[in-house]
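Given below, in the form of structure tokens, are the structures.
Derivation of every value follows stated rules applied to the coordinates shown; laboratory data play no part. What you see is a predicted model, and the numbers here were worked out from it, not measured in a lab. Cβ atoms are built from the backbone, for glycine too; each structure is taken alone.
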Structure I
Amino acid sequence: MQTAVNIKSKKEIRLLVKGLTGEIGGLSKSVGYGFENEAYRMLPGILKKVHGVEIKEKLIRTELGGKEIDILGKATRNGKDAVVVGEVKLRLDDRRKKGEKDVFDELGEKVEVVREEYGDVEIIGLLVTHYATKGFIEKARGRGVLVVQSFEW
């Protein structure tokens, strides 16, 4: 049986795997950014309809205090000013890769950076995903974090 690639050494295999890993990582980032872009368009309607949060300015991705904030926007809830701070993850469950931060810790760090920037205003924590497990959604509710799944829009 012949192979399409004639690999002669372990070094060549390592280089090939390294190249493929980079390509897959780039594809993963592209999918994630595409999903974020869709979320910016769809979130204002679903946040207002389901959670009573009205977005007042265009949602943006930005950096504050050295942290990338996936979703940031001025809003109102119950007639009071608020700021939405969100993270976008393709899947939310209790599994984590070794060394990966807990998504609630990651969101919490970003909330603190936004609080330093915006002062004493209500901050609405938000996680946007394609899919979240029931257990994860319950955990988020217990922490006061909104979860929006893409099928909701």
Structure II
Amino acid sequence: MERFREFLEETGADPRRALRLSKAFETELARTAHLHPGCRATLRVLSRRFRLGIVTNGLTRIQNGRLRVSGLRPFFDTVITSQACGFAKPDPRILGIALEELSVAAGEAVYVGDDLAVDHAAARAAGVDFVWVDRGRPVPRGVRRPRPRVQHLREVAALLI
């Protein structure tokens, strides 16, 4: 909400509208899902062989809405949001909660993520192997590019199976 209040103040609009604007924005986000190419097919293949979970720093209402709209929710055994559990990546405790819910040891798990600053750091701190989905974003200074690295989700299934 704070970013909307600041925006309204900077543009000369009434900052008291920030809460309403923030809620409307969240509602629209929850109704929107943009799938990467190969996402559904990859999840179909992986969910036949593995227990899958989502770990996100997103808001629970928004993430649940997006999963519902996309039709991807049935592929996942658990969805852990930072809002619901109280920890946000790169804090490894959020991954620990997912591992516990999936009944999987850290050494048996693989975390697939595209954000080196939070996903890779959380996986490393939790002792979980990491597969980097390189979407071409700049690599933060001082961060080594992890391996394995894939550019498309469909490569993940080939890598893990």
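Out of I, II, choose the structure whose coordinates give mean projected area of the Cα convex hull in nm² equal to 10.6 when calculated. The correct label is II. Each of the structures I, II was assessed by distance in nm of label points 7 Å out along Cα→Cβ at positions 85 and 109; the largest value belongs to I. Looking at structures I, II, which one was distance in nm of label points 7 Å out along Cα→Cβ at positions 69 and 133 calculated from, given that it came out as 3.1? Corresponding structure: I. Quick check on the output: 0.20 is FRET efficiency 1/(1 + (r/R0)^6) of positions 13 and 101 (r between Cβ atoms, R0 = 35 Å, to 0.05), derived from one of I, II. Which one produced it? Comparing all candidates, it corresponds to II. Source structure of the calculated read-out (helix-only ellipticity at 222 nm (-39500 (n - 2.57) for each DSSP H run of 4 or more, over all residues; to 500), -12500) within I, II: II.
Structures I, II were shown, and FRET efficiency 1/(1 + (r/R0)^6) of positions 37 and 61 (r between Cβ atoms, R0 = 30 Å, to 0.05) at 1.00 was computed from I.
Please compute Kirkwood radius over Cα pairs in Å, for residues 77-140 alone for structures I, II and give me the label with the greatest value.
I
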